[in-house]
Structure 1
Amino acid sequence: MDYYLKSRQSASPCVVTNDEDSGIYCIRKEDTSGEVFNSKQELIKWIEDNWEASDFEEPGLYSKMMKSLQTECNI
């Protein structure tokens, strides 16, 4: 599943990819660079350490994404 979040600092959306079937866990950041992770837990940890809801134009979408990711991981 892909999540698209509009950053307050960029015209390009940030993208969070959580594809368990393919084992793809990655992020495209506001500067269009990216991060790739080996697990969903690593993905969630990076997001918690580097982003917060106020970084995005729609903080509720960020919160909804995090809740969804954490629910799937039983966190």
Structure 2
Amino acid sequence: MSGLTDAQKKFYEDALEQTKTEIQDLEGQIQVELGKVKETIAELQNAQKAARQMYDAACQRLGIPNDLENDESGS
């Protein structure tokens, strides 16, 4: 780091350390939030699967075709 005074060098070293810590903290928060989103998606997919099963059963009991069978998105 040529051309910097000792005070400037210390300033940038401190900034480097602080921002590295901040980046690591933010990454941890991102992972926590991502885990929550994945859990929510799994719960919604399970609820959707259960609702589709009930819908299919109702269609069968009424003797009508299940119009949602072609709409399934890999569930």
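Read-outs: derived from the displayed coordinates by stated rules, not from any lab. Keep in mind the model is a prediction, meaning the values are calculated, not measured. Cβ atoms are built from the backbone, for glycine too; each structure is taken alone.
For the structures shown (1, 2), volume of the Cα convex hull per residue in Å³ is largest in 2.
Tell me which structure, out of 1, 2, gives -28500 once helix-only ellipticity at 222 nm (-39500 (n - 2.57) for each DSSP H run of 4 or more, over all residues; to 500) is calculated. Checking each candidate, the match is 2. Comparing distance in nm of label points 7 Å out along Cα→Cβ at positions 6 and 62 across structures 1, 2, the highest figure is found for 2.
Ranked on mean count of other Cβ atoms within 10 Å over residues 38-45, which label among 1, 2 comes first with the largest value?
Between 1, 2, the highest calculated value is found for 1.
Given a value of 1.7 for distance in nm of label points 7 Å out along Cα→Cβ at positions 30 and 46, point me to the structure among 1, 2 it was derived from. Only structure 1 yields this read-out.
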